[in-house]
Structure P
Amino acid sequence: MKKETDYPTLFVVGDSTAAVKEDHEKPMTGWGEYIHNFLLEEVNISNHAINGRSTKSFIDEGRLDVIEAELKPGDFLLIQFGHNDQKREDPKRYAAYDKAYKENLAYFVEVARKRDAYPILLTSVTRRVFLENYKIDPQSLGEYPKSVRDVAKKLEVPLLDVHQSSVANFQQMGKEESKECFLHLDKNRYSNYPDGLIDDTHFSEKGAELVANLVAEQLKESISPLRKYLID
């Protein structure tokens, strides 16, 4: 029988789409809040994803340094950014897809490997942006998903292409049903959103659980050793 110390910790780094939400943000939910449902209960999950961060701001704020100090050999680092790296108008967060973004992702990988931990790269979950032909816009995140694929290939890092799978899933659900996975809130339904909300980036509980399932499904097919800790 394995001891508790024999099981790895799964560190999640990313932005608001993966982050644990506070009560005042609910029903907004990050997919990282559901990933435990798919892993053996002995696997510790340390979710460091935080609202509004890009690869650049996460590193600049010293958040990766904190994780590096905690990483142990055999741990895992799930890396998912992109939504805020796009924000050209904000120099504190912007990271060009073809330069700084790739360099920053490579640095996350380097930090994990330096600690004998296993990095895993994730492409960003799609936004719910439907075009006039009722197709999900494959470019809602521009070239950022492709950059993740490029880095994963170059550095031989396991890749979970959540962007591709989420596009396919929300497309299959269609324009109306997919609203249930995002924050389409009526006025006065939630006290913290009295004016209602239409948000096609952040998830409802249903959407967060669906995305966590996509992550788990891709892990099953990946080359990452994390797959052996998935619940059958």
Structure Q
Amino acid sequence: MTQPLAITNFNFEMEPADPDLLIQAWMPEIEQAAGIHVPDDRLIAFLTAALRLGARSKSLKDLDVMRVVEKAGYSRSTFFRLFEGYTSFLLEVYQLSCLLSTKVYAQHLRDQKLSLEEFCTFTADVVYGATCTIPSEIVQMLWREHNVSHGEFHSHLADLAPTIQTFLSQNPQTQHLQIDMEELDGVLKNLDLVILNARLEGNELWGTPFYYKMLKKMLQGYLIACE
């Protein structure tokens, strides 16, 4: 029997990201996290339906209301009672999936003991892998349709710095680091903005080892400076 893929079993440093394999690894993680952190079963059903349809087509063509409603198993009226409109729904699904990936990261990180190098590799693997599961076409459409700031678009980033700071301060091999929470938050948002811009611009290097190495190098450089 084939073992399920793990979200850290990818060699991004040597190989381009494979969205199909990443989705296989991440979908069970996101669904499990949704069951813990999302109290409304209807929202979980619509979230899962949209993620699965988007993963299958890797575009917007299958993400119309009726397809999502049918796959979720609820009525069209239920959909519109929960959401203001279709693009608002897609934005909520996108932002919720980003938040849940942060919860998955925190869960996997919590009980580990890592060197600084191992921590940077683990973090780059999870963050980059999660980002590569969402098609850039969808990210581009949502950014165009909603006039929001980077911080509003990626509101999940507010949870990332506290998660990292807590781990590093308790992890034996990194607890000596002198980390300023506000500075760390700024560094993480800057890293995210670099990645977001690459996706919005359709940079041909997105999904290749180039951006993975950049993410890891920038994170590691900041943390080394905190020693």
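FYI, it's all coordinate maths here, none of it is from the lab. Model, not experiment: these values are computed from the prediction. Cβ atoms are built from the backbone, for glycine too; each structure is taken alone.
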TODO: Figure out for me which of the structures P, Q the number 30, 18, 18 belongs to, where semi-axes √(5λ) of the Cα gyration tensor in Å was derived from the coordinates.
DONE: Q
- [ ] Could you tell me which structure in P, Q was used to calculate helix-only ellipticity at 222 nm (-39500 (n - 2.57) for each DSSP H run of 4 or more, over all residues; to 500) as -10000?
- [x] P
TODO: Tell me which of P, Q gives 81 when you compute volume of the Cα convex hull per residue in Å³, for residues 96-135 alone.
DONE: P
Task: Origin of the derived value 22 (relative contact order in percent (Cα under 8 Å, 6 or more apart); candidates P, Q) - done: P
Open item on the list: Computing distance in nm of label points 7 Å out along Cα→Cβ at positions 192 and 208 for each of P, Q, which one ends up highest?
Closed with: Q
- [ ] Work out which structure the value 47, 16, 15 belongs to, where Cα extents along the principal axes in Å, for residues 104-167 alone was derived from one of P, Q.
- [x] P
